[in-house]
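Each value in this text was obtained by applying a stated rule to the coordinates, not by laboratory testing. No experiment lies behind these values; they were computed from the predicted model shown.
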Structure I
Amino acid sequence: MGERKAISDNELNVVKAAYDDLYEKIEPHCKGDDKELLQRAYDIALKGHWTQRRKSGEPYILHPLEVARICYEEIGLGPTAVICAILHDVVEDTKFTLDDINDNFNEKITLIVDGLTKLDGLHNKESPQAENFKKVISTLTQDVRVVLIKMADRVHNLRTLGVMPRHKQLKIVAETAYIYAPLAHRLGLYAIKTEFQDIQMKITEPEKYQEIENKIAVTEEKRQAYIDAFIEPIEKKLDDAGVKFRFMGRPKAIFSIYNKIKKKGVSFEEIYDLFAVRIILDVPLDQEKTTCWQTYSIITDFYKPIPERLKDWVTTPKGNGYESLHTTVIGPEGRFVEVQIRTERMDDIAERGFAAHWKYKGIKDQNSVYDRWLGSIRDILDSSQGDALEFINDFKTNLFNEEVYVFTPNGDMRILPKGATALDFAFEIHSDVGYHATSIKINNKLVPMGYKLNNGDQVQVITSKNQKPNENWLKLVITGKARSKIRSAMKEERKKQGEVGKEALMRKLKNMKADFEENVDMLVKHFGFFNRPDLYFALSTEDIKISELRVFEVKNGKLELKETEPVQANEGNKAPADVKRPRKHYAEMGKSKIMVNGEPADNFKFELATCCKPVQGDDIFAYVNANSEMKIHRTICKNATHLLANYGYRVLKAEWQQTQGGSFAVDLLITGVDSGVGVIQLITNEISGKLGLNIRSFNIEGMDGYFEGKVSMFVTNKNQLNQAVHSIEKLEGVQSVTRVEK
C-alpha cells in the first residue's frame with residue numbers, strides 16, 4: 001500500500017461512478033436484503049480505506065470495487081460474492097474488525113470475509129505464504145466463493161503489476177504460477193488461467209513474450225483469412241442441417257505457444273495448432289451429444305482428421321467438469337487446424353468454470369465432479385497435521401492437467417491424475433483400503449503396487465488387516481490424498497514407537513535429578529532435531545543413545561554441557577544452523593559483479609546456483625536458505641517458482657553491475673539433421689573459430705538422420721550467449737539451440 005492521503009472531491013466522483021456502474025449491473029440479481037447489504041459494504045469499505053492509496057497513487061477503494069466487478073462480470077458470481085469482494089481487505093487493512101463485519105452482515109458474509117483475511121503472527125513459521133495458501137484453500141470445502149474472490153483479487157493485482165518494483169513483481173507472479181494458475185485450471189477458469197500464465201511470462205521472460213506477441217500480430221490478417229476459408233464450407237452444411245451455431249477463430253495464448261516451442265523444440269511457424277477454431281452450438285440439452293458428433297461428421301467430410309488427436313470430453317467430461325469435442329484436421333494448404341466443438345452451456349462452463357458450473361447444478365450429475373474433488377481436499381486437510389508446506393505440495397498434485405479413467409470391479413469409473421499408480425487407486429477408493437492393501441490386480445492380473453494406471457484399466461485391491469503403510473509406499477504414489485494418508489499413518493506409528501524413547505528419557509532425567517519439561521527442548525536442539533517426537537523416535541530406535549547424556553551435568557535441575565566434552569550432533573535430521581559455506585567465485589575472477597539489496601555481493605557469502613547457472617545479464621534474485629547460505633538464481637530457474645512463492649521473505653533483490661570481465665559456464669542442447677558432413681567441425685568452428693569462445697566439453701549422438709549435441713562453453717555475459725545461440729541456429733542442418741540447466 002502506498003502513502004496515506006484522503007480522497008479528494010474529484011477522486012470521490014470517480015469512486016462513486018465505479019460503484020454506481022457496479023450497482024447498476026448487479027441490482028437486477030439482488031434478492032431480499034442484498035441491495036441494503038451492498039450499500040452498507042460500500043459505505044464501510046469507503047470509510048475504512050478513506051486515506052489509503054495503492055502504489056499507483058489512486059484511492060485504494062477502487063481496488064476492491066474492481067475486484068467485485070471481476071467477480072460479477074468475468075467469473076459470474078452473484079450479489080453475496082460482490083459484497084464480500086468489496087469488503088475483502090477491510091479486516092486486514094483498516095480499523096474494522098471481523099466482529100464489526102459480523103455485527104453488520106450475515107453469517108455467510110462474515111465467514112467468507114474471514115477466509116479472505118490473511119493470518120497474523122506467522123513470523124515464526126517456516127513459510128508464512130504457505131500458511132495463508134492453506135487457509136484460503138481450506139475454505140474450498142466450506143464456501144468456494146472465497147477462492148473465486150481471491151482469484152479476482154489476483155487478476156486485478158496482476159493487471160496493475162507495472163507500478164511494483166521488479167523483485168516484488170517476481171514474487172507475485174511466482175505465487176501465481178505456483179498455486180493460483182493450477183487452481184484456476186482445476187476450477188475451470190480457462191480465461192483467467194490463460195491471463196495468469198501470459199502475465200507471468202511477460203514478467204519473467206519479457207523478450208520471448210514480445211517476440212511471440214509480434215509474430216502473432218504480423219500473422220493475424222493471414223490467419224483470419226485462412227480461418228474464414230476453412231469454415232466457409234462447414235458453415236453452409238450446418239445451415240442446411242438447421243443447426244444454430246457460432247464460430248470463433250482462436251489464436252493460442254502466448255504462454256501456451258512458448259511452452260510448445262520449448263517442449264517440442266520447434267519454431268513458431270511449426271506449431272500445428274496455431275490455427276484453432278471453436279464451433280459453439282445452440283441446442284437443447286437432450287440434443288447436445290448428438291449434435292456435437294453430427295458437427296464432427298460434417299467437418300471430417302471436408303477435412304481429413306488425425307485419429308490420435310480426437311479427444312472426446314463430451315461423453316466423459318474432464319475432472320474439472322470441462323466438456324468439449326476436440327479434433328485436429330488437415331485444412332487447406334496442408335495446415336493442421338485444431339477444432340473444438342461444444343454447446344453454449346459447455347462453453348459457459350469451460351470459460352467461467354466453477355461459478356458457471358453451479359448454474360447447471362443437477363444437469364447430468366454435474367455437481368458430483370466437484371463433490372469428489374472437494375472430498376479429496378477434505379482428506380488431505382484432515383491428515384496434513386498442521387504442516388502447511390506439506391499440505392500445499394499434496395494439494396498441488398490434485399490440480400492435475402491430464403487424467404486417466406479406470407474402473408472398479410463393479411464397473412464404477414474413477415478419475416485419477418495421469419501417472420497415478422495402483423496404490424493411488426486403493427487410497428482413492430477409501431483410506432482403509434489403501435492402508436491395508438497387500439496386492440492389486442489389474443484386468444485380473446497381479447501387478448506391483450507402483451504400476452502406472454492406463455485408461456480403461458479395471459482395478460481390484462486385495463486387503464489384509466495386518467498390513468500397514470511403510471516409508472517405501474511414498475515412492476509408489478503421486479496423489480495428494482494417498483501421500484497425506486500414508487504420512488499420517490506413519491507419523492501415528494512413529495509417535496507410538498517414540499513413546500518408548502520418551503519413557504526412557506524421562507527415567508534417565510529423573511535419575512539425574514533433572515526436570516523433564518525444563519530440559520527436553522534444549523535436548524531437541526542439542527541433538528539437531530526440529531521437534532520432540534523426532535527426538536523420542538531417535539531414542540526408541542537407538543539412533544541417539546541414552547548414554548550420550550553423559551556430556552551433561554546437572555545444575556539446579558538443568559542440564560549443562562561439561563566444558564571438557566565436545567558437542568556432538570546427530571547427522572540424521574539436523575535443524576538449520578548458522579553454517580555458511582565458503583564463497584565460490586565464478587572463474588576465480590576476484591570481486592563479484594552482483595549487487596544484493598544495493599550492496600556488493602562480496603559482503604555476503606554466496607554461490608551461483610548450480611541448478612540454473614546464471615550468467616551476467618540474466619535476470620536474477622538472491623535466496624537465503626535456512627542455513628544462512630545465499631544462492632543466486634535465475635528468475636526462470638526451475639526452482640524459482642517454489643522459492644519465491646513459499647519463501648518470499650528469504651528472497652533479496654539482486655542485479656548485475658555494469659562491469660566487464662570474468663566468464664561463466666553454460667550448456668547448450670543442439671539438434672538437427674545429421675547429413676554426415678562434419679557437423680561437429682561446423683559447430684566447433686563457429687563457437688571457437690568465429691566467436692572466439694572456449695569450449696569446455698562437446699558430446700554428440702547421431703540417430704537415423706537426426707543428431708543431438710550437448711556443448712558446454714564459457715561466455716562473459718548474456719549478450720554473448722545470445723549471439724552464440726543465434727549464430728549456431730543459422731548453421732546448415734541445425735534445427736534448434738536451447739540453453740539447458742541441470
Structure II
Amino acid sequence: MEDQEFSLGSVIGTLRRQIWVIVVTVVVVVGISSVVILSLKPMYQATTLVLVDPTDKDLLNPGSSSSSSSSENARVESEVSIAKAESTLQMVLREARLVDDPDFAPTIGLREQIMQLLRLAPPEEFTAEDRQKSALSKLRNAIAIERQGLTYLITISANASSPDKAAQLANTMAEMYIRAQLESKVSSVLAGRDIMQDRVAETRTALVQSEQAFNDFIIDSAASIAEASGRTDLEAMRLELQEAVKSRERMSAQLDLVETGLAQNNWLQVANALGTQSLRDIRNRLDEIDEQLANMVDGSENADALRAELLQANEDFRIQATAEMEQLRQDVANDRAREADLQLQLRSNILTSNLPPEVLATMYELQQSADISRTQYQQMLARLRDIEAQAYLQLADSRIVSSATPPSFPDFPNTRFLLAVSGLFALLLGIGLAFFREHFIGGIVSPDQLESISRSTVVTTVPHQKRLGKDADGKSVDSPTDLIIAQPYSAFAEAIRRIMVTIDQALRRIRGGDLDTTASVILVTSANAGEGKTTIAISLARAFAQSGKSTILIDADLRRPNVHHELGMAPSDALQNYLRRTKDTDDLSSITITDTGTNASVIIGGNPSGTPSGQVVSGERFSRLLNIAARNHDVVIIDTPPVGALVDALYLAQYVDLIVNVVRYATTSQQEVRAALRELNEAKQDGAEIICVLNAEQQSKSSNKRRFGGYYIQ
C-alpha cells in the first residue's frame with residue numbers, strides 16, 4: 001500500500017483517473033469565487049506620510065532642545081497612540097462632515113433588510129447619536145495608523161469607496177492630528193499663563209500694598225518729623241500732597257460718573273458730573289425737543305425735522321462730553337503724576353533729615369519690602385510676557401512630508417490575486433477530493449484497501465499488461481490469457497499462479513488439509529461487467545491444467561458468453577441444447593471443447609435463448625451438469641455474470657467451494673464491492689470462502705524493479 005500511496009506513478013494515475021473530479025471542482029469553485037469577487041464593492045486606499053520630530057522646539061530659545069534616543073522612541077510611539085485617539089477621530093468627523101456621508105451612515109442587518117423588504121417591519125429610524133456612533137465606528141475601521149519600523153515616520157492610511165474620498169480622509173486625518181497636537185501644546189502653555197497671571201496679580205497687590213504702606217507711613221510721620229526737626233517745608237509738602245490726593249480722588253470719582261453716564265446714554269448724569277454750561281444748554285434743548293415731539297403728529301414734516309435736530313443734538317452732546325471727559329482724564333493723570341512727585345520729594349527730604357532711630361528703622365524696613373515686591377513683580381511680569389509670546393509661537397512636533405493622492409487602482413479586492421488564490425485553492429481542493437474519492441469512495445487502488453473493505457483474509461493482485469509482447473516463436477500475443485502459455489515467466493502468469501496458491505490454501509483450510517478426495521469447484525465473478533473475470537477464469541483454468549490437474553471451464557454467463565472470444569473459438573449452442581434435453585446423460589463430451597494449449601476442457605456458450613438465465617442455472621439440469629463435471633475433473637471453474645447485474649452467480653454460489661471475486665483496479669467503486677460481497681456471503685454455502693483479486697493493478701517500473709528485480713521476463 002505504501003508503494004501505491006507514495007510513488008509518483010500512483011499519484012499521477014490517481015489524478016488521471018479522477019481528472020473530472022478536479023476539473024468540476026475547479027470550475028465550480030472558481031466560478032463561485034469569480035461571482036463573489038466581482039460583486040465585492042471596490043475599496044481604495046490612500047496614505048499620508050507624517051514625520052515626527054521629538055525634539056523640543058522653543059523659538060524664544062532655539063538652542064535649548066535636548067533628548068535621548070530612548071525618550072525619542074517612546075515619544076514617537078506615543079504620537080501613534082495620540083493619532084488614534086477618539087478625540088482626533090471626532091475632529092475628523094466634524095471637519096469632513098462624515099456624519100452626513102452615506103458611506104458612514106448606520107446600516108441594518110440582513111434579517112432586518114429582509115423584514116423591511118417583506119413589509120413585516122417598519123423602516124429603521126436612526127437618531128443623531130446613532131449616526132454619530134456609526135460614523136465614528138466606520139471611520140475607526142477605515143483608518144490605519146502605523147509607525148514605519150524604528151523610524152520617525154508614521155503612515156496614515158484611509159480606505160474609502162472612491163479614490164478622492166480615500167485621499168481626503170487620509171489628509172484630513174493627518175491635518176487634524178497635527179492640529180490637535182498643536183492645540184494641545186498651546187493649551188498647555190496658556191494654562192501655565194493663567195497660573196502666572198494669578199501670581200502676577202498677587203505680586204502686584206503685594207507691591208501696591210508695600211508702596212502704600214511706605215507712603216502712608218511717610219505722610220503720617222511727616223508732621224511729627226517736621227516738628228521734631230524744625231523743618232516747616234516738610235509740613236508744607238505734606239499738606240500739598242494731601243491736597244493733591246484729594247483732588248485726584250475727586251476728579252477720579254467725577255470721571256467714573258462721566259464714563260458710566262456715557263455708557264448708559266444718561267445725559268443728565270454726564271452734564272451734572274462735568275458741570276459745564278454748554279452741556280447744560282444742550283441738555284435743556286434736548287428736553288425742549290422731546291416736549292415738542294410729544295405734541296406733534298408722527299410723520300409730519302415738523303416732526304421729522306425735530307427728530308433730525310434731536311439726533312444732531314445727541315451727537316453734539318456726546319462729542320463735547322467725550323472731549324471734556326478726555327480733558328478730565330488728562331487732569332487725573334496730571335494729578336497722579338504731581339502726587340507721585342510730591343511723594344518722592346517728601347520721601348527724599350524725610351530720609352535726609354535727622355530722624356529718630358525707631359522711625360529710620362521702620363522706614364528702611366518698609367522701603368526694603370517695597371523694593372523686594374517691586375523686583376518680584378518685574379520678574380514675574382517679564383516671565384508672563386515670555387509665556388504669552390511662547391503660546392503663539394508654538395510649532396507642531398509633526399509635519400506632513402507626503403500628502404495622500406487619489407489611488408489609480410482599488411486596494412480591495414485584488415481581483416487577480418484573489419482569482420489566483422481561488423484557483424489554487426480550487427485545484428488543491430479538487431486534488432484532495434480526487435484522492436478522497438479514490439481511496440474512500442471511488443475505485444480500489446491497493447490490495448490493503450481491498451482487504452479492509454472485503455474483510456477477506458486473502459487478497460491477491462494481477463498486474464496491468466500494457467504490452468502483451470510475443471511468444472517463443474515470435475508471434476504477437478493477442479490476449480492476456482495467452483500469456484500463461486506464451487510467456488509462462490511473465491508477471492501476469494506469476495500472478496495467476498499466486499491466485500492458484502491462494503485457492504489451494506483456502507481449499508486446504510476448508511477441507512482440513514485434504515485436496516485430493518473431491519473436485520474443487522471454483523466460481524469466478526465480479527460486481528460489474530468489464531472487470532476481467534472471464535480473463536481470470538480462463539487464465540486459472542489454463543494454469544491448473546498446466547499444473548497437471550484435470551480442469552474444466554464452464555461459461556455460465558448464458559446472457560453474454562465471452563469465453564469463446566478469448567479462446568478464439570466459434571460460439572456453440574451445445575450447452576443450451578444440453579440443458580434443454582429431457583434425457584439425462586453423464587457424458588459431457590458432446591458439449592466439451594479442449595483447449596489446444598493446455599488440454600483443459602471448456603464448455604462454451606452461444607447465442608442466448610429466450611429462457612431467463614436465472615431459471616436455467618437454478619434448475620436441476622445445471623446442477624446435474626456441475627455434479628458430472630466435478631466427478632470427472634479435479635478442478636471445475638465457473639465463469640458467471642456479474643453479481644451486480646444478474647442473479648446467476650448467486651444461484652451458483654451454493655454449489656461451489658470457493659468464490660473468486662474480481663475487482664478492477666481504480667474502476668470498481670467501494671460501495672459496489674461491498675454490495676457484491678454482501679450478496680455472495682448470503683448466497684454461498686457454509687464453509688465456502690471468498691477471495692478477492694485486484695485486477696489490472698498499476699505498477700511502476702521502479703516498484704517492479706525494487707520488488708522483483710529481473711525475475712520476470714516481460
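Remarks
- For -13500 (helix-only ellipticity at 222 nm (-39500 (n - 2.57) for each DSSP H run of 4 or more, over all residues; to 500), calculated) the corresponding structure among I, II: I
- Sorting I, II by mean projected area of the Cα convex hull in nm² from high to low puts II first, with the largest value.
- Computed 8 for relative contact order in percent (Cα under 8 Å, 6 or more apart) - originating structure among I, II: I
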